[in-house]
1. Rg/Rh (Cα atoms, Kirkwood Rh), for residues 17-104 alone computed as 0.97: which structure among P, Q?
2. Work out which structure the value 15.5 belongs to, where mean count of other Cβ atoms within 10 Å over residues 57-64 was derived from one of P, Q.
3. Consider the structures P, Q: one of them gives 2.5 for distance in nm of label points 7 Å out along Cα→Cβ at positions 9 and 33 as calculated from the coordinates. Say which.
4. Using the calculated result 26 for relative contact order in percent (Cα under 8 Å, 6 or more apart), pick out the matching structure from P, Q.
5. Looking at percent of Cα pairs over 15 Å apart, for residues 81-160 alone, point out which structure of P, Q has the largest value.
6. Can you tell which of P, Q yields 45, 25, 17 when Cα extents along the principal axes in Å, for residues 73-128 alone is derived from it?
7. Work out FRET efficiency 1/(1 + (r/R0)^6) of positions 97 and 137 (r between Cβ atoms, R0 = 30 Å, to 0.05) for each of structures P, Q, then name the structure with the largest result.
Structure P
Amino acid sequence: MRSRYHILEPDRPHFITSTIVGWLPVFTTPACCEILIGSLAYCREHKALRIYGWVIMDNHFHAVVGTPALSATIADLKKFTARALLEQIERERRTWLLDLLKAGRAAHKTRSLHQLWQEGFHPQAIQDDAMMRQKLEYLHNNPVRRGWVASSEHWRYSSAQEWLPGGTPLSRCNSWL
């Protein structure tokens with residue numbers, strides 16, 4: 001995966017964004033969202049990915065995550081989810097979307113007919129508690145800013161409800177630094 005962004009502080013959590021090529025609306029069905037959620041959970045359980053917060057929007061996802069092998073872990077996640085999502089989109093008979101994903105394929109991508117993810121994931125190292133709070137607030141409020149829900153914890157495809165008092169976090173750590 002090519003990227004102009006580099007991870008210079010691998011021991012810190014990072015705010016990441018991964019976007020669908022052409023900003024196409026892939027995550028509009030529960031099945032597609034569940035593929036990404038399942039892959040994040042797999043990476044947490046088998047690749048030591050620490051997940052502090054996440055949100056899935058229709059054409060991208062944000063997360064605050066950490067692991068020393070972040071680039072490799074996200075590359076694996078995107079590779080697996082691309083295959084699974086393309087199969088799901090085909091099952092859903094969204095041929096218009098497959099056609100656009102085919103047209104959006106970069107010329108150097110020769111192993112597939114389609115390209116699902118834009119290259120890179122824009123990692124930003126979390127420097128302190130204030131930045132962690134700002135990034136979590138930003139990602140959790142994304143569906144609110146879009147007008148999809150009135151309150152962030154109402155968005156089904158996010159960790160916002162896990163951060164409420166008494167919430168059960170996917171993998172929140174008490175001390176992240």
Structure Q
Amino acid sequence: MALTVVFDLDGTLLDSDAALVAPFLALGVAESDITFGHPIEEFCAGLGISVDAYLDLYDTDAAQPFEGMSAMLELLGAFSICSNKHPRYGWAELDRLGWEPVCALFSSDFGGGPKRLGPMLESLEVDGGDVLFVGDTLHDQRCASDVGAQFAWAGWNPRTAASGPSGLVLRRAVDLLDLLD
């Protein structure tokens with residue numbers, strides 16, 4: 001059976017660090033207090049700011065695909081997305097880019113808590129061993145491990161590459177296609 005490919009969105013498909021940080025800075029959050037990979041609802045609550053205030057400042061046009069991402073997704077064909085992003089903006093970005101995942105789950109699909117691959121597997125009707133999850137954080141790696149899925153690091157993200165991830169690291173988007181051949 002061919003692997004079902006599931007991607008994280010921010011930091012994996014989209015070079016979105018600056019877009020994610022800008023609203024926090026505008027709301028007075030110190031840059032040193034901003035980290036990545038959290039459900040927006042949890043992170044805003046931890047910082048004592050309103051999710052709506054953050055979302056009102058988020059620019060859905062600011063995050064751009066990493067180099068070669070759109071072409072790779074077109075060649076890949078079927079893919080899904082499992083993200084901590086707020087769905088209103090996740091869908092807006094997918095629509096803007098013309099990306100049409102088989103399935104996309106966002107923060108509201110996990111009750112505002114951290115993303116999990118279990119609901120994705122149920123939706124796609126696949127087992128963990130049939131999935132390759134591509135992400136950029138330790139949380140993403142744990143999500144894959146929790147369901148027995150394979151995991152690959154989005155090494156094209158400079159922040160991820162600089163963290164020295166262990167395991168399978170994809171350096172360019174097209175490397176994923178070579179892995180699936």
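1. Numbers: P: 0.97; Q: 1.00.
Corresponding structure: P.
2. The correct label is Q.
3. Values: P: 3.2; Q: 2.5.
Value 2.5 for distance in nm of label points 7 Å out along Cα→Cβ at positions 9 and 33 corresponds to Q out of P, Q.
4. Q
5. Details: P: 70; Q: 58.
By percent of Cα pairs over 15 Å apart, for residues 81-160 alone, the leading structure of P, Q is P.
6. Traced to structure P.
7. Of structures P, Q, the maximum of FRET efficiency 1/(1 + (r/R0)^6) of positions 97 and 137 (r between Cβ atoms, R0 = 30 Å, to 0.05) occurs in Q.
Every number in this text was worked out from the coordinates using simple rules, so none of it is lab data. Predicted, not measured: the structure shown is a model, and the values here were computed from it. Cβ atoms are built from the backbone, for glycine too; each structure is taken alone.
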